[in-house]
Each structure stands twice: as C-alpha cells, then as structure tokens.
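I've put the structures underneath this note.
Since every read-out is calculated from the coordinates, none of them should be taken as a lab result. Keep in mind the model is a prediction, meaning the values are calculated, not measured. Cβ atoms are built from the backbone, for glycine too; each structure is taken alone.
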Structure P
Amino acid sequence: MNNNISPLAIIEEGAKIGNSVSIAPYCFISKDAEIGDGTTIAQGTAIYGKTKIGKDNEIFSYAVLGSKPQDLKYKGEDVELIIGDRNKIREFTLFNPGTEGGGGKTTIGNDNLFMGYVHIAHDCKIGNNTILANGVTLGGHVTIGDFTVIGGLVPIHQFVNIGEFVMIAGASAVAQDVPHYCMVEGNRASLRGLNLTGLRRQFDRKDIDVIRRTYTELFRSGKPLLENAKELIKSEENEYAQKMLNFVIENKRGISFKREESVDEKK
C-alpha cells in the first residue's frame, strides 16, 4: 500500500485508507471515514463521522472535517461530508456534514483551494476549481459554482446561490444570489459588472461579447428584472447567456444591483 502513517496518529478500526496515503502525528480518523489514494493529511487534523475524501487531496494542519453540524435542529442523524479529488485544504479549516433538512450531505468537488480558517457549513455544495481565500465563511445550504473566486473574510448568508465564474471582492458581505459570470462587492454586496478576467481565461471572445450584451440588457435597461429575463430568454440561443438568464429566473433570494454600474464594462 506504500502508506506513510505515523504511529502517533489515531485511526479507528473500520476506517478505509487508500494507497500512498500519508497521515502525520496526532491526527484522528473516524471509523466511518474513507481516505482516497495519494491524499496527505498533516499534523493535528481531525476527520470525524462519515467523511469520504477522494484522491490526491492535500490537507494541512489542524483542519477539522466532518464534525457535527452547527445546526440546533441536528439530532444525530446519519449524515455525510463528501470531498472530491485534488483539493488543497489549508490550516484551521472547518467543514461540516449535511443535515436531514438539506438531504444529509455536504459536497465538495475537485481542484479547489480552501485557504486558512475557511468554514463550510452544513449542506453546502461546492463545485470545481474554486478559490476561497482566508476566513471565508459559508452559512448552511450555500451553493458555489465552478471557477468562482471569493476574497478574504467574506461571509455568505445561508441558502445563497453563487453562480459559476463569479468574483466576490474581499470583505464583502453576501446576502443575495450572484448570477454566473458576475462580480460583486460591498456590504451588502451588489453587482459591480462582469468577471471579465475570469471569463477571458476560459471563454471565446464571441461568447464573452454575448454575455456582456446579456448583462447590459438585464441589469442596465431599467426594466423589471424577472420579466425582462423571461422575455430575453425567448430569443436567446447562446448557451452561456441562457444560463445567466435561467439563473435570474430561478433565483430565490433576489439579486442586488444598481441601475447604473460603477465599473466600466469596457475595461
């Protein structure tokens, strides 16, 4: 198996440990945990409950994964924390499993970076290739889309839905949904334009132009947002613009934006 497991680590009988796994001194691994191949777990990390960790993750010192949800409604139900592959989980992070009211699972995708002191609450769903900077705090039932970047010390209210390719400025306070491809900033956070830097890394110019046009028609026309989105989607053929429009139509917590943007969209 080629594992490197310190004799000072506590691994309960029943835990499933893959191949080429490294577990440092003073770690605790629950009997119900699963650790995938190639994962490294640094000193003092605690992995509780039914926590499933995929391959080639790098978990740094004093992370706490799978401890009981911080939800007063939790009464000991059988719940899970599921983490994908190739994530970097830095020092003093805290990830909770799900609750019965949220389907019983907190899920985290692949290739994410969680910096120090990040908190992922119960029933959250994190996509792939996201970056959560130091001190980001997610309330319960938050969803984060792929390729989203969240700056340091950002709290996100429970049940908020953050789209794909979103940029959230550091120290913002997010209480409402953020559509795909957008930037938000402030307390309370509101739209400041498109995340053009992130889009240019992954999208063709023609698609960015369509997304830009759709953003302008949605948020700068002065028309009622929901009715406007429903009208625009009738004739929109671009899949990315459709995705943005559907997000607006389906969102539950509202979207905070100003009629006149403070960021020059032509930059």
Structure Q
Amino acid sequence: MTDMTAVERLKNGECIKGTLVRMIRTPAVSLVAKAAGLDFLLFDMEHGSFSFETLTDIAAASRAAGVGIFCRVPELRKSYISRALDSGIEGVMVPMVSTKEQAEAFVKLAKYQPIGDRGLGSNGGLSDYAGMQGLKTQDFMDRQNTLSLAIAQIETAEAIENVDEIAAVQGIDVLLVGPNDLSISMGIPGEYDNPEFLAAIEKVCKAAERNHIAFSVHGPMKLQAHWQKRVQMQMFSMDIDALTNGFKNIRKELDALD
C-alpha cells in the first residue's frame, strides 16, 4: 500500500481509477469505494444536488479513508472552485472549458500564488483541520498546489479548436473529455464511432501528452478501451448505474430460483 494520495499518484505517473457520484449523499460511500478498490470518487455538482455541507462531510471521510475526493462544480466561479478546495475537495473539474482565457481564470481560482491567485484559508478541510502545522505560508501554498487538481472538462467543439492553448496553461492538471456534450456540440450526438468524434478526442489526448498533463475520458467502456494505454485518470459509470445494475442482478438471481 502507498501513503500517497490519489492526486500524488496521478502526478507521479500512475493511472488512477474511479467513478462519478451523482446521487449518494452519505460519507459511507467513501468507505464502500475503498473496500471496492477504487482510487477516487468524483461528485457531480453540475447535474447532481450536492451542497457544500454534504461534500465537506464526505471529503473528511474520503481523506481519512485514503480515497481521492474530486467534484465537478456547476460553473467557473470563485464561490464554487475555491470553496470546494477549502472544504477538502482535492480535485475540481470545471465543465465546458472552451478557451485559453477560461482555463487561465480557472487556474487563478484553483491554485495559490505564484501559479494562481487563490485566497488562503488554511484551517479547514484542505489541511484536515490542522492548519499550516509550522510551515511557512509559501511552503504551505506550494504543498497545496501539488495536492490539488485543476481538471478542465473538454466537451465543446470550440474547446477542440483551442485545446492546445488550454493544455498549455500552467496549472491545468487534467484534460477530461465529456463525450455526451462534445458529440452534441459537434452535431453528431451519441455517434461515438464517428471518425470525426474519435479524431477530436485524439486531439485532446495528444495535447495532454505534449504538455505533460493527464488525459481522461468519462464514457462507455468502448471509449475506455480505445484509449486505455494512454489515459491516466480512468473514470467509468456512476453510482446510479452501479445501483441499477446491482438491483437488476438481485432480481435476476431471485427469478432464477423460480
């Protein structure tokens, strides 16, 4: 076992594996994820109904259990990004990052100086409520910058056009493709086998590789398999699907007794 966090392992070149959580609100989900062998959970504040109060409790449990705790915020705003990180969230994903300027604005809110301009509030979930523990202010900020992820979600045709510039922004740690909205934006909704769609994702992957940041795609297993050897942050399915499939299996096994 390693004492490194999921973020540290990712930045160390390892591949981390997890899933999206949109419905489950109990901190115990982190312990279930740990027992199942997952490296991280990404909580969805864009399409889910999570409050910061709920995520703060889940973050404390996740950090104690050694499970990476990430979230997708609804939009590019300080009140979401900085607050999420202060609450103990280790990686923030902003949806529909489509321009270099948006990526720069994201980093400004997600990273401390000298990379960004995030406001400092050290005694909270981000430090496990232990404060700076004798570290100098700049050393603490540098440490937190290494322990956090700024995840730019690439899911528009405009983002594909600008992906090289987005990837080159210092402080962006991950490019994560959202295939549903990307395919819709490209005018080919759901056509995951379309050569134009696959070429767009390949462009994102190469931009990440050129800039030595992580590449990820959250999508069906067919897409996972296509980029399996090049993705560093594997994210598949979500809690709702896992419960549905589990419940279906229960019914199937009980019906088999009839």
(message) When semi-axes √(5λ) of the Cα gyration tensor in Å is computed for each of P, Q, which one produces 28, 25, 16?
(response) Q
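Compare FRET efficiency 1/(1 + (r/R0)^6) of positions 64 and 96 (r between Cβ atoms, R0 = 30 Å, to 0.05) across structures P, Q and report the one with the greatest value.
Values: P: 1.00; Q: 0.40.
Going through P, Q one by one, FRET efficiency 1/(1 + (r/R0)^6) of positions 64 and 96 (r between Cβ atoms, R0 = 30 Å, to 0.05) peaks for structure P.
With helix-only ellipticity at 222 nm (-39500 (n - 2.57) for each DSSP H run of 4 or more, over all residues; to 500) coming out at -13500, pick the structure among P, Q it was computed from.
Details: P: -4500; Q: -13500.
Comparing all candidates, it corresponds to Q.
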(message) When mean count of other Cβ atoms within 10 Å over residues 48-55 is compared over structures P, Q, which one is greatest?
(response) P
(message) Once relative contact order in percent (Cα under 8 Å, 6 or more apart) is calculated for all of P, Q, which comes out largest?
(response) Q
